[in-house]
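What follows is a set of structures for review.
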Structure 1
Amino acid sequence: MLRTMLKGKIHRATVTEARLDYEGSVTIDPVLMKAADVLPFEKVHVLDVTNGNRLETYAIQGQSGSGEICINGAAAHLVQKGDVVILLSYQQLDETDARTLNPKLVYVDEKNRIVELRADGTLRNERSEGHH
């Protein structure tokens, strides 16, 4: 049996732009993509912390070092500039590999600069930081 497991997460990124008239996708700074192990055209889930919307799309590379998180196409109806989002990617693993998976967790500041990286299978205690 294969299990679908979290592979990478960019946590609490700020949307820098939303472009309705662009081919659907989410444009992501390649620095963030590499840190979270997300490839161009890979399927990602976008969870909008600001309004609760959730959607699936695919990632495309933006400008390196820009901090860009741009929601493109129809998804721009659901996610707006300034919204805080969580970007997730997954992989399918067999039972043995799933039990030893250590997803890449990327925590960013309000300008989408990396402030912490984790790949040890542990999560930050967000309650202590005021994120409930």
Structure 2
Amino acid sequence: MVGKIDKSDIIDKNTSFEPCPSVIYEYYNDGYGYKTERFGFRKIIENPIKNLNFPNFSGLINVRFVINCKNEIGYFRIKTTNQEYKSVQIGNELEYEIVKILKQLTDWNGKNENSYYQIYIKIRNGKVDDIF
């Protein structure tokens, strides 16, 4: 179960998204996540993510969010590290673009419960190297 989420670092604050009034389960619990798993969501987001501009950046972008009991996603938070695993910023505009792309994912395993999920985007020399 996920603890209290600090709403101060949520990127999509000004939306109507709300978790349902129950606990938020971790993404690795049985049956939570995307119906076609990582292969399926990669098919949808890979090209739009690769079209974003990550100039002179190498590192990891960790995107975390909640899937509510209605299979809506929100409460996006992004943490970025460079190759030395030091925290860095990629800029609000790029974060908003990533969230906009990920909101295209709609085929979540509906369990009538909230769950937490995360996606990593690996960048090498400004180019998307992997999405997992």
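Quick note: the coordinates plus some simple rules give every number you see, no bench work behind them. Every value quoted in this text rests on a predicted model; they were computed, and no experiment measured them. Cβ atoms are built from the backbone, for glycine too; each structure is taken alone.
Output the label of whichever structure in 1, 2 has the greatest value of volume of the Cα convex hull per residue in Å³, for residues 68-123 alone. The partial results should precede the final answer.
Working: 1: 109; 2: 93.
Comparing 1, 2 by volume of the Cα convex hull per residue in Å³, for residues 68-123 alone, the maximum is at 1.
Could you figure out which one of 1, 2 the value -2000 for helix-only ellipticity at 222 nm (-39500 (n - 2.57) for each DSSP H run of 4 or more, over all residues; to 500) was computed from?
Corresponding structure: 1.
With distance in nm of label points 7 Å out along Cα→Cβ at positions 36 and 60 computed per structure, which member of 1, 2 shows the largest figure? Write out the running numbers ahead of the final one.
On the way: 1: 1.7; 2: 2.6.
Greatest value across 1, 2: structure 2.
Ranked by mean count of other Cβ atoms within 10 Å over residues 84-91, which of 1, 2 sits at the highest value?
Numbers: 1: 19.8; 2: 10.8.
Answer by largest value of mean count of other Cβ atoms within 10 Å over residues 84-91: 1.
So if we calculate distance in nm of label points 7 Å out along Cα→Cβ at positions 12 and 76 for every structure here (1, 2), which label has the highest result?
Structure 1 comes out on top.
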